[in-house]
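Values quoted throughout were computed directly from the atomic coordinates according to the rules given, and no laboratory measurement underlies them. Owing to the predicted nature of the structure, the values given are computational and were not obtained by experimental measurement.
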Structure P
Amino acid sequence: MEHGPLAQSGPLDPSASIREPVKLVVWDLDETFWQGTLGEGAITPLPRNIALVKTLAARGIVSSIASKNDRAAVSAELERLGIADHFVAPAIAFQPKGTSIAALIEALRLRPANVVFIDDNPSVLAEAGFACPGLVCLDHPDRLAEAMDGEALRGQPDPDLSRLQQYRELAARHDVQTESGGDAVAFLRQSAIRVEIDYDVEPHLDRVIELINRANQLNYTKRRIETPEARAQFIETLRKYGFKAGIVRVSDRYADYGIVGFFLTLATLRGYELRHFVFSCRIMNMGIEQYVYDLLNRPAIDVTEPVANPITSFAAVDWITEGGPQGTVSALRDKKLALIGGCDMLQLSTYCSMDSIEFTNRDANGLMKRLDDPFFILEDDPKRIQASAIRPRLPAFDAEDIELRNAALESADAFIVSFYRMMDINYFRDRDALTVRLDEEAVKSLLGSNEALWFVRNLQFVRFSHEERCDLVRRSLWRLAERSRPQCRIIVLTENTRKHEDKQNALRLRTLYNEMVARICRASDKFVLLDVNTVTDEKWVWDDGFHMHRQGYFELAQAVKAILAPDGRGDTIRNTSRPSAAPFPDASLFVTSRIRFDRQPPQ
């Protein structure tokens, strides 16, 4: 049988292959999983496809269905074939498959890039790829079979089909939550989220350009404005006929988030499209981007990957109203907070304080700059960074970041830090004798670009041992404690150890890290250990084991407030935080007798 090539994000990219680990395969039924059309008579089963589904399940990769058919008839046929139990949350309904798949991905807490959809209809593939940017779309099961020996479909041995059962339980729990209003959605509903669109953009130009240049995970277009000439051209575009721009303000009963989004549309006789569509990570998982997209009547958009989630992540967004802020419940209004970590710290920040500064991931010339870097904390002199001819070409902290950090040390009532990524190995030293931790994907991009030769000539990989990286974490924490105000608290977040049943080595390393920072925190009253595994519910943790629904960050913020409340020091939380996974007696991977992590470093 003739069939087309592999395609990713619909048939728009026919040369693409399956790049990321596959966790879910969604099957069309008629003329795909089986031969024939069920509604028109008998179908012919295809044993090779049944075998594929069973092989995938044995590797811990689950299968589902997106089919426009009668549910009862499909169920009966799958039972007859003895394969019904191998499918999770089948979407069998006469509705667009893209919508069904988007809802399925959200229910199973996955990313589109980890999902494969197989359908024989090119227009259906295009619709699904549009609804779920990043979705891997294949036009024939043979394309999946050809890729089964590749790394992306290797999976993990699962002879007991425990992964299949876990996803079945997750889907069932999501169905119950949906029928009852949904726990995550229920939280959004009671949050009283309000969106205000302001079409007077130019008075807020600096904030808009900051969003365009710094936002990455929810920047769906990534058209940066990085030079005076580009800024002037952008202003000229805003004034041109056919273009319509707006800033997006968001508030809810917990916070006024301010300007967190921007869009620019172009309407011509040939079509209607989005030129800019960008949002801050502060409002991730609130449905804001989907609400605004629907408000704009869903213009065409060429999504520039990677993005944290598709524009359409919910079946419908009906918990948002238009209008400005109407007051918020009490936050830590009198506390100034500084946060260091990944982008998810932005969601935590907005639930904690109306006065905070965040040192989180941001864009630098199209690459991710990370500030959870020990040398960002240990470097004292911004002039050394400013004098470097190499630093401006790297996605790394700069002199301005150091000055902002110094200002935060002088004024913050508390630092909230998440330092686990300091245990990564991507450390480099440049010809100016400056050491930096670079994002792994940023390094890959640099080495695959025209900058590769410059990079290898000017930077040298630094092979820090596990023990040395632990020491960098220890020194970073103590530097914050020493340089901050006497009354400043250093709240140290542990690393999540849940949803790691199939990643035992990662679980082991995270547990050892948590034990290490717990020992450090016991050495000074300035430190407070906050165990995210204790104070947040596991159901809010995404399947990737890294991120949470907004309800999880809300619960974490309540724990922060308890620590910083005027009537308590948070000792209960600190002293009762516990390891959330079984301890590992061999801690030599992180801790050796030569370094005492529970002692203050010598002056």
Structure Q
Amino acid sequence: MTQYRTVPQQLTIVCLTAMFSLGVFAEEEACQGAQYVHGISHLLPVKYSADFKHFDFTNPDAPKAGIMRVPQMGTYDNYNSVIEKGRLAAGFDITGGLVYDRLYEPSIDEPVARYGRLAESIDVGPDIAWIAFKLRKEAFWHDGKPVTPEDVVFTYETFKEHGSVALKTALEDISHVFAFGDSEICFVRNPEVEINPTLPYTVGIYSILPKHYWETRDITVTTTEPPLGSGPYKLKRGEIGRVIEFERVDGYWGRDIPVNKGRYNFDIIKFDYFKDENVMGEAHKSNVFDVREESVSKNWATYYDFPAVTAGLFKRDLRPLNRVEGLWWPLFWNVEKAPLDDIRVREALWLLFDFKWTNKVLFYDFYNTGISFFQNSPMAHQGLPSEKELELLEPWRDQVPERVFTEPFKHPYSSGVGVQRENLSRAVALFKEVGFEVQDGVMRNVETGEALTLDIIGVSYYAVRQMLSLRQNLRKLGIENKATAPEVSNWLFRSRKGQFDGNTVRLGPSNTPGIQLRNWFGSEAAGQDYGQNWMRVRSPVLDSLIDAVNQATTAEDLYAATRALDRVIMWNFYFVPLGSQPGFRLVHWDKFGEVKTDSVNRVPFIDSWWWDEEKARRVEDGIAQLGAAE
């Protein structure tokens, strides 16, 4: 068991070895004697000191002006982010929306750090038994009424009673919330649940709602009534399913607090809705909106060659991000099913996938080779195991592949021009070891004569398409296979029930991955119909290493545990790893100012860029000149 406690001298949460058994906190005991600090960070010192003025990725002198126009796919019919009903409009996200504030703000240039927003300070009790916040007394709603501790308690009680499944799940470790003092709130953890290192960094991330407003309205139904907020923007206009527009709030209470200084600079933020990706792309070229992420590799490589790009008016930038990229939609196996429960079969299937060919032919060489579940982070394994990793791995030496100890994971060799004979031969030999041979062009179980077949599903056509090289090579070895993309609800049902041989999923680990890893790889989660261990892997080795991740008391301990776990996951061939994203594919009209840095984990164009009048005029004049020249 670990004990969490904020240490004022270091201004960070530090895990200490538990010195006593945790008792059930009575309400009057929880949060008493809280030692408040301005920010918290997971296992590392906070970057920003108590007297910081603004984040490094913002410009405190940025002008407040202009408009930011961003596209959205689909439609909307609801402004109520608490419930699952309806299609929520952009700008009303339950975390990080434009209309509301939250208790703290993530720093996007640190792995896991939070600084006060509505709350001026925070403390976390021993063993995360409780989390306390002290509210800023200057915060007020757009109607002029103050934000109070009662609003916070009301919000979280509403989430627990009426919130979406995602909200209820995120807060299930919290037994209750209460206000104390004149401006403080206490979140009490249920002492019967496992300590979750993520909890202090998620509990305060949600929008706080005004009690006096929602007491007279039904929060269990969808609504398109403009809601009352406290945040930097309020709704200006909305055309259901077509456009939604927000205007900056003059006199916003939080404009100059450190976490907001230099942010929320646009007078107007507008979201235009599209139902077709191609139409959206053409609209972008025509200056209907300003900025977006390009999601299609082919478009990234071939689409952006129009005159405005040549003239330097339109930018195509690949932005490296400081975040865990993990593996991009890898293929994984249902290891509960024979013969996929045999590591030799999974290795043979791994040998039949040609990433280099797939990346070149299907993805225009965009992706990096996927070699780690924690790719692009210090949690990823590298080189040979360190001494700390070996301390975790040695007790399991006879239960893990020898290559865990002798070499880092890598893809099999490929020239990139098609099937590799050596890989095919190695795969055939592995199948033979397990008892399968090619007979009359069909891979069969030697004892039973049964043909080996594979049923692979994917969440979309693109997920299925990326398996092309594997499927071709399977057929070369006489292994019949089908790959389909069922309707999404059917795909989800089959994934949860284990009704597949192979499947694809996007698993992006967080920087505090402990409980998340137990959900994905823990033995207890295997076979749970609504669990997330869709591979259905049951391994005491993985369980032990996940325990080590959860019990890490220093960053060094965390990295040793994740790297050891990474090696075991990859060398067991639970995945056929595809690629990993090298960065964020940003395409935009060059109208804006920004603080460029590679240290952020997202591109903050909505909340931290600003309107550059000179650049915007150059773009408008340039478009006019290009139009006149046609």
Structure R
Amino acid sequence: MSKPENERKSETFSHSPTHPLTHPHWIAFLIALASFALYLRTLAPDVVDADGGEFQFAAWNFGFVHPTGYPLFLMLGGLFQHLVPIGNPAYRLNLFNAIIAASAIGILFLAINALTRARGAAMIAAFAFAFTRAFWFDASATEVYALYALFLALLLFLAARWQTNPNAKTFAVFCFILGLALTHHRAIILWLPGFALFFLLIARQFQITHASRASRFTFYVLRFTLYVLLPLLLYLYIPLRAPASPYATLAFAPDRDLVLFDHAPGGIVDYILGRTFQTELRWDAQSLARLNAFPQLLFDQFGILGIAFGACGFLATLWRTDWARTALTLTGFIATIFFASAYHIGDIVHYYIPAFLMWSIWIGIAIQILANRITIYHLPLGITLAIAILVPQLTTNFSAADRSRETRHREQWAEILAAPIPQNAILVSNDRDEMMPLWYIQYVENTRRDLLGVFPLITPQTKTIAHVTDRALETNRPVFFIKPMPGIEIKYAVQPFAVDLGRVQRVEMRPQFASSASIATRVRVIGFDARRERNALRVVVYLQPRARLEANYAATVQLHGARGGKIAQGNDHPSGGEFYPTSLWEPDEILRDEHVLD
């Protein structure tokens, strides 16, 4: 039987089917190789900050990271770090991630080719995803989203293969890969409704649930459920390895430890389920703003032609009568963008990566349709489209994704650690991300393990910079801020020490003049100091909030004469600045807000 006309045209658009190198698997390998060469060019050479830095030291120690654990990534990455003698362990994990990211692009090509039967279109679409700003940035250092994209692309490929030839073997592999994906990034759950609809619609179409097979239905359900559940045993890594991690419990004071991992059964369950982050999932005005900003985010990834072709492919998917594929692609895409819009964490752009992957598939579908409408000049058409879509992407996104000179984290901490910091000092930051390179230096390179680097939410009880600093000062250990934090002097005395370090001490809250005034009944003014300095008057106002303040407020001080006229006015400024604004103030604590009146 001859192939359908659209399939013959699509093949003409890509390569001659007689040459061995035109086999999809060879093309996928070459695409992955080209992607790897690109990611290697932009690869970070050393330790990075944020989650990447955390994974770099956790994988090396076969330890634990933030919930939900990512056991598969930690095991694979740790093995790669210990077995591949290239660079330092931080670079090795960056390299491992680049290999994973490049493999994801090759598998994505196979998935798009399976969906479109158009190798040329699949090549362009796969590279369009490879060049997206968010994915390329993550591929250039340690991150978990490359492996997430690999699993999603592989699941889409297996689903497309199963659609053309429903069989137990392919479905069993799909179930096993799904289980592995669940041991890596839980956001794959967002795609489960789409996959369920896909398989149910195909099963109905092929009458797989026919009565003649009903007797074996229970057997198949149990068998495929086992394939999904079996990889979940990898979560045993967490209770086995987390308590043995050198940072699971940190010595804070002689009578107090910082317990970062609760190895009780309830604590392990909460950790794996990520209950710490449940309060961050909500729909509000910020969620709506994110949703409205998604088209611009999409444009930043693909450019104008990528947007146009993706939109055409999206509309074509809706127009076609392949309801199974429509249900799969549309459900997963919508679930992803709504979840990412409602999840209130920083750097949320990474959570949109599966939606970008789906958009690249729609780009491939649109190119396939265009190729089928044109009966000649397929090769020139393919070259023209590749140049028009990919070259602007490549040139626009390169600088944003290039991390090959990202050495500032190493340099910052080398400078800090070269300072004469006392033994057993506590280093405090308001940002967990910038503290991770220190932990890498400590737990991989075994340098200055006596120091303790802390930050808000290192434990659930330390929610703000003030919570962390107060508890650090209670230990009577030397306490330092690792950088200037303008405004924090409203609560602490900070003396310059070395480089950007500041020695932190408590402030005597004893006003020179008492007061019984209040500001809108919410904040008491318990007193003030006044001191003349040359041609200015320095006034320190002592404030005591009676309740928590919802917003961030600015303050000013005015000096009036005996007749009520204004003589001078202080410098207007947000009380507490950026680092301890009024919304973070604790009820009944006393703060000192300083003003200079000219």
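Descriptive notes on the structure:
- Source structure (of P, Q, R) for volume of the Cα convex hull per residue in Å³, computed value 202: R
- Structure responsible for -10500, with helix-only ellipticity at 222 nm (-39500 (n - 2.57) for each DSSP H run of 4 or more, over all residues; to 500) calculated and labels P, Q, R on offer: P
- Computed 15 for relative contact order in percent (Cα under 8 Å, 6 or more apart) - originating structure among P, Q, R: R
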